[in-house]
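Taken together, the values in this text are just the output of simple stated rules run on the coordinates, not laboratory data. Given the structure is predicted, the values throughout are model-derived calculations rather than measurements. Cβ atoms are built from the backbone, for glycine too; each structure is taken alone.
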Structure 1
Amino acid sequence: MTAGVSDVSGSRIERPEGIDELLDRVRLGLDRVEADEAYTAATAGDALLVDIRYAALRERDGLIPGALVVERNELEWRLDPQGSHRAAEATSHDLRVVVVCNEGYASSLAAISLRQLGLHRATDLVGGFQAWKAAGLPVAG
C-alpha cells in the first residue's frame, strides 16, 4: 500500500508504506493475545503455539513446552492444512494458531500470512517469547 504526499511543486507523489505503518495496519485484523491468555488456551488444547524464532534465539533463551517449532521460512508450508508438507498439527483451517517470535513483531506479519492461507483464527503473542518469559510462564532448556 502507498500513501500520498506532495512534492515542492504541489504534485502528488506516492511513497511506499513503511514497516511501522504496515504493522499497525495488519494488527487491526488480529485478535492478538497476551502471554497468560496464550498459556491458558494452549494448556486447554484450544490453541497451537507456533514458535518461529530462529535456532540461536531458541538455544539462548529456551523453548515454550509443547509449542510447535517451525522456522519462519517454512511456516506457510508447515501450517497449511491442504499442503503436502504440512505438520501433523495442521489439521484444519479452523485451528487457532498463536504465532510466537522473539518480541512480537515478525509474528504479526506471519499470522496475517497464515490468515491469507485460510487459517482465519491465526493470531500472535503480544511481546513474543520475551513477554512469555517475563510473565514467568514455563520455559524449557
Structure 2
Amino acid sequence: MISRQAKYALRALIALSRITPGSAAQTSDIATTEKIPKKFLEQILLRLKNQGMVQSRRGNRGGYALLKPASEITFAQVLRTIDGPIAPLPCLSIIAYARCEDCKDEFTCEIRKVFARVIEPTRQVLERTTIADAAAGRAIDLESLPQMA
C-alpha cells in the first residue's frame, strides 16, 4: 500500500502536467483542486523539487511547474522519492537491498520466492507508467509484461 503522501504527490504531479507549458500553478490552487491539505502539499512539493521533478517560481505568476517532462517521470520514481524502496522485503529491493536478518538462505527462502513473483510485475508497471500516461488516462497493457512461469 502506498502512503497518503505518495498518493498526493502523484495527484499533484498529474495536476501540474495539465497546466499550460511555461506557466505555474499556485500551491493553494493545487491543494483546493486536488483536495490536499496545503501544508502537507508544500512539504511534498519541496521533496519533489529536491529530486528535480518540479521547480518553483516566485512573483505574481509564481507557483510550481514540472521541471522534467511528464513523460519522463515514472510512478516508480515518485514512490521511491516519497515512500522509499518499492519492495515488500529488503532482500527484494533494487535501490536499498539488504539481506533479511532472520533468513538462512535467501535463494531457498519460500517467503522471498512468493513476494518476488508479486513485486516484479508491479515494479514493471510502476517503472513503465509515467505521469503523462496517467494524465492521459493510458494504462500499461498488462499483456505486454513478460509472463511468469
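Overview of values
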{"quantity": "For Rg and Dmax of the Cα atoms in Å, for residues 51-130 alone computed as 17.5, 60, the structure of 1, 2 it came from", "calculated": "2"}
{"quantity": "Read-out helix-only ellipticity at 222 nm (-39500 (n - 2.57) for each DSSP H run of 4 or more, over all residues; to 500), computed value -14000, structure in 1, 2", "calculated": "2"}
{"quantity": "Winner on mean count of other Cβ atoms within 10 Å over residues 83-90 once structures 1, 2 are ranked, highest first", "calculated": "2"}
{"quantity": "Highest-scoring label, criterion being Rg/Rh (Cα atoms, Kirkwood Rh), for residues 27-98 alone, among 1, 2", "calculated": "2"}
{"quantity": "Highest-scoring label, criterion being mean count of other Cβ atoms within 10 Å over residues 75-82, among 1, 2", "calculated": "2"}
